[in-house]
Structure P
Amino acid sequence: MKFGIIKERKNPPDRRVVFSPEKLVELQEKFPDADVEVESSEIRVFSDDQYADVGLEVTEDVSDSDVMIGVKEVPVEALIPNKKYFFFSHTIKKQPYNRKLLQAILDKNIELYDHEVITKENGARLIGFGRYAGIVGAYNGFRAWGLKYNRFQLPKAETLPDQKALIDELNQVELSNIKIVLTGSGKVAHGAKEMLDAMNIPQVSVDEYLNKEFPHAVYCLIDVLDYNKRTDGQVLGRKDFYNHPEFYESDFMRFAEVTDYFIAGHFYGDGAPYLYTREDVKSPNFNIKLVADVSCDIDGPVATTIRPSTIADPIYGYDPQMESEIDFKDEKAITVMAVDNLPCELPKDASEGFGDLFLEHVIPAFFNGDKDGVLVRAKMTENGKLTNRYNYLQDFVEGKE
């Protein structure tokens, strides 16, 4: 079995890679039957020389590999027929901008394994960059705060080498007694929590957060049943919320009334209530001044997020009354940071963390008969057709929806 680490060809350039040089060496030590080659790349966070220096083959042509492993979508013209590919295809939600990509994958008889659907049997994701999105998102939010109020100036995350450097910068700033609310319970939220904890900002309970004043900055981590409630007043647990979101309404405004900085690290499920609407934001009781929307669902559950922002231009302002974009320093503005590819700003850490998970959960499946079903669940296409699990995409492929 030969694995090819492919060059990222999507624009804007992405410096991440699934495996660092050291992790590929570990892969070959653990699985002696695995051959590996690395496609030459001038943009990758690890240079060609770093791979070559540990004895790995670096080449301009990886077409003799059986399994192609990348991060972002592969351009149609670069797809090699009759191969296995791993990358984020961004097609499982019928994203129209990638319809032609999925059509080409089928036409070229490619077996596609999407990183996003590499899961446990219960559907929980096994790999991803979510933790790093949370890390960078929290940092970018503090950077935006300093710029909005002219309190401090933090360098852009992409100019710093790793998480430690981000933390070192944050620990040089002085915060007033702001209140920070963080939503979520997954990898994104825990990545953001790592940064708040590294700054020694005390975590307080929901009751304390809502009812007490503090002489210093504090944060509160809240989950779905903290900011949603059943319309009939019953309290039935998270499973009921996930199974019957239509029976719930948002209870987030009680947090919005006392929060200065909101980090949106939650996963938003279809049918769940919006955290807050554009009408909610018009309320004089809406106190949030800055939103770091790591979840980045556009014009959805976080109403102030009206578009994604970019690494080059990460911050914009939202005018609550006009429901439109304004300068983020305008006194009327709620400042929004909604970069939708945050892990790209921390490519070395993100690549190393992703490789740890990929080696732990995916590579063994090629050598143990896929005993845990990891490959079966992630395989979207085979023999020029969608697999049964992904048949729901057939109308999308045919252009009928």
Structure Q
Amino acid sequence: MPANRTLPLWGGRTLAFIGIIMLALNLRAAVTALSPIVNHITKDIPLSSLDLGIIGMLPPVSFAIFGILTPRLTRRVGLETSVVVVCAIMLVGHLVRASAPGVGILLAGSVVAFAGMGAGNVLLPPLVKRYFPDRIGLLTALYAAVLSVSTFLPPLLAAPMAAQAGWRVSLGSWAVLALVAALPWLGILVGRRSQTGASGQGRRLVEVPDATEIGRVWHSRIAWALGVVFAMSSLNAYAMFAWIPRLMIDLAQVGVGEAGLMLSLYSAIGLPAALLIPVLAARMQNAAILVYVGVGCWFAGYLGLLTVPVLLPWLWVTLIGAGPLLFPVVLVLINTRTRTHGMAVQLSAFVQSVGYTLGALGPLLVAMLHEVTGGWQAPIYLLLVSAAVAGVAGFWLTRPILVEDELAARSKRLAQEG
């Protein structure tokens, strides 16, 4: 599909549109569907604080590990078939968790479900690039918004379902969503197979670089800049999801109920950002400006908490919640800074693996600093430093250079020097 002209949104790609949205709707369900029903689960499976802590750290760790492995899958079976495999993995993970007789199987099922989600995270940007190269900003905005919905919808439904039908039905029901997400891609594969016939043409459904080119992405400054920005966004987001209520109670001197509402506010800020930022980022020559806006929001919010926490605490939380607008910016740049779908797969895997690996450290580092110092100043200073790091990384994103061109220039320079 040509990227230089806008095509009708539905023309010939309805199944792909539905498939992208449905895949996004699956990519947070297993993460947020368990914690609201822990009390129900513990009646059958005793869960210690350590068990819950491990479950809490599994999502970003799994996203990082299985995200980096995803390009191998796409090289072997193609992009669309990879989506079907990912949906099947998530389906199995949901069912294993629902049937778990003990904590070991519950953890194993969670790893399987999170593995599918980690791979799905990587596949979404190249899917948009393949089917909607003329509407990258719009489609990224839509699926980023759906990711937000998939974050806050499961907690709203999980507890009522567990109360009515039991926790196993509550956990297992999300397998239906994974099954539905696979259907559009199965339809695309069947339709393409009927067109290509038995000749085998079209078997590889995405242009994938060879092993040498895959390794070269690690030498890209753009890749590292995107990875660092994504990592700082993840680190701050996971730290705040874990610690905002306690921060608000200790620093802003609010009650438990109000602290919970502030966590909801922090989560809700991501939805309008997800809808607006990708469209802006896709149209801007210098998307680093949006990185600086996010960093500025972090600085204003964190400094407000440090200096006048009791004054306007809702404003500080709103500003901190606006900081992770870096997340949708990076998702757009994965597509706009690559020429081929294959390189988009490699860049997506690299960026998200680096990002989620460092992001998993956020809650732990904040907890350690709070434990050592007995206060919140040191943890907030750490988060300020992370914001500054994201700002420095944004400098390498000021020029609209493609990863392929950057790597080609590097290879030419090395050849001349050699």
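To which of P, Q does the computed value 2.7 (distance in nm of label points 7 Å out along Cα→Cβ at positions 142 and 390) belong? It traces back to Q. Calculating FRET efficiency 1/(1 + (r/R0)^6) of positions 134 and 158 (r between Cβ atoms, R0 = 30 Å, to 0.05) for structures P, Q picks out P as the one with the greatest value. One of P, Q was used to compute relative contact order in percent (Cα under 8 Å, 6 or more apart), and the result was 24. Which label is that? It was calculated from structure Q.
Tell me which of P, Q gives 6, 25, 37, 26, 6 when you compute P(r) over Cα pairs in 5 Å bins from 0, in percent, for residues 70-109 alone. The value was obtained from structure P. Looking at structures P, Q, which one was helix-only ellipticity at 222 nm (-39500 (n - 2.57) for each DSSP H run of 4 or more, over all residues; to 500) calculated from, given that it came out as -26500? This figure was derived from Q.
Coordinate-derived values only; no laboratory data. Only a predicted model underlies this, so the values are computations on that prediction, with no experimental measurement involved. Cβ atoms are built from the backbone, for glycine too; each structure is taken alone.
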